[in-house]
Structure I
Amino acid sequence: MLVILAAGSLFFPGLFLLSKNCLKRLPAPQWDESDAVFISARLVSCIQAILASTAGYIIATSCQDIIEDQHWLTSSYILFAVPYFVYDIYAMFLCYWYKYRVKGHGAGSESLGAALFSYLRKEFLMVLHHVVMVTVCFPISVFWRQGKGDFFQGCMFLAELSTPSVCLGKVLIQYKKQHTLLHKVNGALMLMTFFVCRILLFPYMYWVYGRYVGLPMYRVPLAIPAHFNLGAALLMAPQVYWFFLICRGAFRLFKRSFRQRGTKCEEDVRNGHASEEGYPLEQGLDN
């Protein structure tokens, strides 16, 4: 157990430092410290998501009995991934700290304290999510389950399938690429994967358990202990909130694009009318 925890504690921060140093040494583009930190943090998150999703797929497809079947990868990956959530709190603050300094704040101890307070206030839900993953979900998943329900743990790992598109979206926004085709395609992919892997995942698990015990899905919440329903609700609540934020951002982008397209059409119409009423610019130059 300690060996796997130590491996995760070295792997994720080490990958971050390696990525940051490599990016800063690239001849082109010239990444500064803040850019290298931002990109490296997203890269590590993507790699963790790929590892978790792969582990989740292997576990979920290997468990024929969704309650009794066990897979060695379940507890092993939980132990390996727990240090990631601790590291990610620091990595997110580091990204925020560089943005905070760009806005004109100093680099002294008072400024650092103000940045930390501002970071915790702005990213409170995400930090709380990470803390709960380490202090609550980790001991429940490793010790309290007593080896049962590996299938459902694998399903929870599959929630990370949406993370790469979320990270790519943040990178594109950071570098003012909101109006590119890549951002729009990635946005559609992010909406789909987030909804399927983080929202529909919960009713799907209720449905699978209902099939296992021979109950319709709507009766499952009444047939299982109340604390299971409470845990599912607490895990699902922030996902619903984040999905709402994603939908709101997508709507604003669509609305802005539609408005800009309408403005361009109006300008084209005006230019067309001007050409009909007088000499077009090209004809004036030719004469």
Structure II
Amino acid sequence: MNMRRYFLLGVLTLTVALLFIVFIFPIKVLPRGVWTWDISLTKEQDFWEILTEYKIKTLYLQIPPKINSEQMAKILTEAKKLEKEVYALGGEPSWGLKENQEEVLAFIDKVIDLNQKLPVKFAGIQLDIEPYLLPDWERNWQAVAVEYLDILKLVKEKLSGSGLSFEVVVPFWFDEGEKSFRLTYQGRENYLSGHILELVAGISVMAYRENYEEIPVVCKEELALGEKYGKKVRVGIEVKYFQNSNQVLFTAVSKLEKSFRDYLSFGGIVFHDYFALQKLNDR
């Protein structure tokens, strides 16, 4: 009888302990995102279903030169209904040069103006500039990087008070490699990714590796810098590298999320891109 009592007491104690762990240390639900370069895809019947299937919360949607405010209102309203957020996405390599800063600021003004008119708002703006694709980068990357940082600073100032978060897309190698991409900006020396993180609310790292097990390795510096500056770091993965298999993708994403969960800076996985997910979903 005593043995049974001790057994039941042990089971009860274990149950209470497990409940304590669950409620005090709940499993972190990690948001996911996706890049979408074609706004017309949002009209397709399965668009929002696919986002829900892949547990995507954040939609990075490229904004075309001529945007229909009525269409954008429908997209944002549907996103809100499904508890998703939308970032206005824009950028090209030439936007990293001072001579084109007015074009960048015109895009920012357009999004701010549009956002003021819409019943449901954008969560923020994400710039995908990639200045390293410019010919001048090979000749003098430091000079190009300074112009790029100056533009990010102008965008940050323009967005002040707008209610829009500001994020950028970066490669994983801005803080590593033979050159190490360290430079002095406004009197302070840092990795280029560190300077960027001081100017934005968060970054998405293009960690496009065929072997997904390499992704945590190439992102660790950005995640550490994110913690240092108190900024969110999202990890972008290339869907086409996952053997055209949903199961392989889901398994890899689950493992990646577990490997990153100890980083307070980790802001979730971002899929590149919606079109690739759509093709995968059709198989």
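Only the coordinates and a few stated rules stand behind these numbers; no lab work does. The structure presented is a predicted model; accordingly, all values stated were derived computationally and were not measured. Cβ atoms are built from the backbone, for glycine too; each structure is taken alone.
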- Parent structure of the calculated result 17.7, 53, given that Rg and Dmax of the Cα atoms in Å, for residues 79-190 alone is the read-out and I, II the choices: I
- Query: If we compute Cα Rg over 2.2 N^0.38 Å for structures I, II, which one ends up with the highest value?
  - Reply: I
- Origin of the value 2.7, where distance in nm of label points 7 Å out along Cα→Cβ at positions 55 and 199 was derived from one of I, II: I
- I, II: which one has relative contact order in percent (Cα under 8 Å, 6 or more apart), as calculated, at 16? II
- For -15000 (helix-only ellipticity at 222 nm (-39500 (n - 2.57) for each DSSP H run of 4 or more, over all residues; to 500), calculated) the corresponding structure among I, II: II
- If distance in nm of label points 7 Å out along Cα→Cβ at positions 95 and 127 is computed and equals 1.6, the structure in I, II: I
- Item | Highest-scoring label, criterion being FRET efficiency 1/(1 + (r/R0)^6) of positions 47 and 223 (r between Cβ atoms, R0 = 30 Å, to 0.05), among I, II | II
- Item | Structures I, II, by mean count of other Cβ atoms within 10 Å over residues 63-70: label with the highest value | I
- Message: Once distance in nm of label points 7 Å out along Cα→Cβ at positions 143 and 215 is calculated for all of I, II, which comes out largest?
- Response: II
